[in-house]
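Have a look at these structures, which come just after this line.
Just so it is clear, none of the values below were taken in a lab; they were calculated from the coordinates. What you see is a predicted model; the values in this text were computed from it and never measured. Cβ atoms are built from the backbone, for glycine too; each structure is taken alone.
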Structure 1
Amino acid sequence: MQYVLPTFPFNTSEEHANFKGTVTVSPNILTTMLEEIIVNLTRQGFVKFVICNGHGGAYWESAFIKHMNFKYPDIILIHPHHNRTAWDIAVKSAGLEGINELHGGLLSVCTAMWLCPDKVKLQSMGSEIPEKNILYSDFLGWDKLTSDGCWGQFTIGKFTEEELSRKGKIFWETFIKTKCEGLKEILIEAYLKKIER
């Protein structure tokens with residue numbers, strides 16, 4: 001049986017916390033909640049878990065997975081990061097080669113235009129970020145490193161709304177498909193290796 005839980009609307013977002021409207025949750029609260037969910041599902045017979053985290057800045061994920069697999073010997077918890085080329089394949093498929101963004105640039109606009117175009121007010125955003133600022137991106141709030149929180153750039157008029165939407169659709173469908181290839185096999189193999197006595 002496969003069971004898909006709803007997504008969490010919040011994550012760790014300390015880098016954006018000084019921008020109005022940002023909600024960030026501490027890693028302790030987030031991982032405690034996830035552990036509670038997993039523990040309760042194990043009582044119902046679930047033993048194999050995949051955590052899908054959509055925020056690149058959520059550094060708690062790897063530590064949480066290692067901790068859970070150590071603490072609970074009868075379950076396996078993995079992430080879908082086995083295919084390290086998925087991002088590059090999706091970028092190329094969507095015709096987005098050369099983008100240099102971490103958050104809030106062209107790809108973000110393409111994503112929004114695909115998922116909820118009626119909620120998007122297209123306007124140029126972002127700016128050139130000095131390359132050396134990447135050294136500080138894990139330590140400082142992005143209000144200190146960017147002009148508007150965007151680590152990427154979008155210039156209005158370069159693509160039509162339809163092109164933006166199409167690029168978003170192609171990118172995410174390719175990325176998710178590529179990330180999922182072989183995932184079930186890895187989950188099963190990891191579980192069998194773990195429970196070997």
Structure 2
Amino acid sequence: MARAFKNTRKGIIGHLEPGERDLIRRLFEDIIGLLERGKPAGEDPLAALVGLDPDAVRPQDSAVLRLLPDAVRDDDAGALEFRRLTERSLREDKLAALRASSLLLERNPLQLNDEQARLFARAVNDVRLVLAERLEIRTDEDAQALHDIDDWSQAEDLDTYLALVYNFLTWLQEALMQALLDGLGRAREAH
């Protein structure tokens with residue numbers, strides 16, 4: 001069973017069982033699959049170089065929309081224009097974090113420096129966002145109702161299984177963020 005991340009002199013250390021590592025790696029791969037887009041034929045190389053995506057459209061999948069939200073509310077044209085200017089770089093940044101985090105899972109124990117820990121936390125958060133959308137978590141009360149689901153032997157349907165995974169990732173992310181905060185506290189004390 002996983003143990004909480006700890007901030008040590010060697011970095012942030014986490015212990016995951018092989019099955020937990022495989023689960024997280026598969027989840028990262030699933031989110032990569034949601035975010036990847038093929039290169040359009042005749043793509044303008046200059047636009048690609050500077051991060052523009054003239055073909056960007058609002059995602060139809062609500063989970064992808066949660067990862068790549070509209071930046072402008074109540075203005076569809078403004079939101080679309082902002083998306084065309086920024087979505088490519090945001091998508092590529094998320095894909096890079098997910099891929100790098102998947103590679104970090106090869107380490108046993110999972111030993112991270114602060115930058116790697118932040119990257120890993122971002123990747124885990126993206127998985128949590130997709131799971132939250134699939135589980136229709138909209139409020140703190142929705143999340144709290146799922147928080148009490150903690151018995152893996154009771155995972156008899158997809159929603160219960162997803163809730164268990166969501167809770168596990170929430171715990172993992174909280175432990176990782178606490179380890180990062182502990183490191184900040186020690187750095188302040190040293191100065």
Among 1, 2, structure where mean count of other Cβ atoms within 10 Å over residues 94-101 as derived comes to 18.4:
2
The value 0.85 for FRET efficiency 1/(1 + (r/R0)^6) of positions 102 and 166 (r between Cβ atoms, R0 = 25 Å, to 0.05) was derived from one model only; which of 1, 2 is it?
2
Assuming -12500 is helix-only ellipticity at 222 nm (-39500 (n - 2.57) for each DSSP H run of 4 or more, over all residues; to 500) as calculated from a single structure, say which of 1, 2 it is.
1
At a computed 5.6 (mean projected area of the Cα convex hull in nm², for residues 126-181 alone), which of 1, 2
1
Any idea which of 1, 2 comes out highest on distance in nm of label points 7 Å out along Cα→Cβ at positions 14 and 150?
1
Starting from the value 167: which structure in 1, 2 was volume of the Cα convex hull per residue in Å³ calculated from?
2
